[in-house]
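Asks: See the structures that follow.
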Structure 1
Amino acid sequence: MASPVDTEWRGRWATSIASRALPEVEQLVAISSPSGDAKAAEEIVALASTMLPPDAEIERIPCSSPAHAPDLVARLRGTGSGRLLLVGHLDTVIAHGSHRGTARDGDRLFGSGTIDMKGGVALSLGVLRALAEVPTEYEEVALLLVNDEEFRTEPFAHGPRFADFDSSLCFEGGERTEHGTDAVVVRRKAAAAIRVDAAGTAAHAGANPDAGRSALLALSALAISLAQRHDPSGPEALSVVPTMMRSGEGINVVPGTGELHVDMRADDEASFEPVIESIPDRIDGVGLTVERLRLWPGMDMAEAAAEPLERAAAMLGRPIVGMPRGGASDASNLAPYVPIAIDGLGPLGAFAHSPEEHLLVDSLRDRAEVALTLAVALLDG
């Protein structure tokens, strides 16, 4: 008997997913949903729920981060074998005041969260709708949409919940090789974030400045010192990037307090500890205290993903290449729990987290076809 998920089926559904994805992305982006805003999260979860297949079982589960709106899980039950998890996030890093709605310029759809990752969410919803048509091909397919991926400081809560799944596809922005070949993400760096609090002595900047101990100067010196450890081309692929600094209460006051945030990435999370241990307790009389905000594991699925990528490429009739990417994602958090985790199934685009963020509209169909075919290959395996 011929498989119901043949070339014609995949092509038909890729076209359908792409045609719906553009208006769905526009609707999702129209809702500003920065991490931590529970009201906005509830609004966008409600919208995403209307895009699910009618047969999906909807569940709201506690978010990994306290005081956040519950995350969304949608499940399809089938009569076959194999469990596949689709993963995305609905939050963005963009605050309400900086939010940008969608605007089309040729092949580019601009807007806050278009590529990170509301475009990927639209494709994941489409893949779920496609699989709802063929329940004989799986035992269970689930879609997890979280509300805190962009700024989560608590451990990821959902890994054990999906430990009995066979594989996972995460829909962060897609890839192509320099030669234009379709690609997905099979390796990601570990990521960490720290905050350094400074406690100095405030003083009048005009009348008695030397009585003060400047938290601002101490944190500035520390930021420069830590940045000198930045070596992304080195043996550990370590990046150390000071990202935010706050200090000062008045234009005529020596700053007595302040804080510095630092983002770090590396192939191995063990590379972060020497950086943290290098931070002194004091600089020029200013006390320094380090708080570890988050630690995300690395992911290396190059070997585990090789065979399903080869089978998917054979079905698709063109290569699919596994590539590394530096940024962290929830694929990394799921990798310790599922045998195969593959990322980068979203559309193509650029400039995530910036005013120029956009996705490439013409990539939607090709990327939908890649995601569908890889989903079928994983379930068939």
Structure 2
Amino acid sequence: MGLRLVFASLIASSCFAADLAPTPPMGWNSWNKFHKNIDDKTVREIADAMVSSGMKDAGYVYVNIDDTWEGKRDAQGNIQANEKFPDMKALADYVHEKGLKIGIYSSPGPLTCAKYEGSYQHEEQDAKTFAGWGFDYLKYDWCSADKVYKREEMPAVYRKMSEALKSAGRPIVFSFCQYGLDKVWEWGPAAGANLWRTTGDIADEWRSMSRIGFDREQGLEPYAGPGHWNDPDMLEIGNGGMSDTEYRTHMTLWSMLAAPLLAGNDLRNMPEETKAILTNRDVIAVDQDPLGKQGFRISKAANQEIWVKPLAGGSVAVALFNRGEMSALMAVSWTDLQFKGKFNVRDLWAHIDRGKIKDEYVAEVPAHGAVLIRVSK
């Protein structure tokens, strides 16, 4: 049976643990902003800020610790946290008391990307440890695994940890981080993934974000759905490398892609505009729509693109993207949406209902900008 048929049969038999990620996971990850400079105190403060800033109320749930938490193993082979994290169980309890969930990071190889202890030959032990500490999410990064495994073994390697997590007795969202190698979207669900990276690492710059979001996700929409999501990497919104206009485009595109929304900035001191971008509930609703459809491009003319995302109840989200260096007047025709007549239009960034509009919608889109509308009967 081919991989596509395997994928289809798995959907039919509901084998994706969709209850763990019925919509794309939302939360925060430490790496983009803090890299190696993450510790217990910072994670607690981020959890506090997620609540006080309104991020939690907007749907952000996971507080995820990335690489560099790992210490050595004890005499029985159990992984220990290093001195930056004196009590992982107490930290997880603190985050849970806030009504949030907490995530952790490891690698199937001997070492993580930052050269800390990986899970190689300790998968069951580590899964039990993570569950015992109270973790709810695991990001599993390929890194040094290519030194001990052949590439064709990758699905089995990830499946091994998936089975270990299931045996550990705690629901844990499983995030594959292997950069889209070997068309992971075709075999990731069968290996136990709730989400899988489709590209290399994002950088906080327009060129990186737009290349990953616009150019690398085309054609992957059939593989996304409740319980299993394409992951174009974490958000860079608020880290300073792009303009607010570009960050709105970043948020718009990730929402159209039904991508996980994992903020990567310092939540403790967000400017109001950054907070407004990350907590725009109209835009988040597009990402979190229960139909679980990933959006796709329907037209491209020079630097102008129009994307559509089907939504529950028959509505659609339409994004007008201007990747050019000058503002542009853009239009989407209802015939392109297979609609006929007048339809209600809501501008999701302006938070304005534009009324019933016939035939087409026209908007001025700034350079590197986006207009996002919801079109409904």
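Taken together, the values in this text are just the output of simple stated rules run on the coordinates, not laboratory data. Everything numeric here is computed off the predicted structure, so don't read it as measured data. Cβ atoms are built from the backbone, for glycine too; each structure is taken alone.
Asks: In terms of Rg/Rh (Cα atoms, Kirkwood Rh), which of structures 1, 2 is highest?
Replies: Numbers: 1: 1.04; 2: 0.98.
Max of Rg/Rh (Cα atoms, Kirkwood Rh): 1.
Asks: For which of the structures 1, 2 does the calculation of mean count of other Cβ atoms within 10 Å over residues 46-53 return 19.4?
Replies: Structure 2 accounts for this read-out.
Asks: Moving on. If you rank structures 1, 2 by distance in nm of label points 7 Å out along Cα→Cβ at positions 278 and 358, which sits at the top with the largest value? Working shown, then result.
Replies: On the way: 1: 3.9; 2: 4.5.
If we compare distance in nm of label points 7 Å out along Cα→Cβ at positions 278 and 358 over 1, 2, the biggest value is for 2.
Asks: Matching task: 0.10 is the computed value of FRET efficiency 1/(1 + (r/R0)^6) of positions 118 and 334 (r between Cβ atoms, R0 = 35 Å, to 0.05). Pick the structure from 1, 2. If you can, show how the numbers build up before the last one.
Replies: Numbers: 1: 0.95; 2: 0.10.
This value belongs to structure 2.
Asks: Out of 1, 2, which structure matches 23 when relative contact order in percent (Cα under 8 Å, 6 or more apart) is calculated? Please list the in-between numbers first.
Replies: Values: 1: 23; 2: 15.
Going through each structure in turn, the value belongs to 1.
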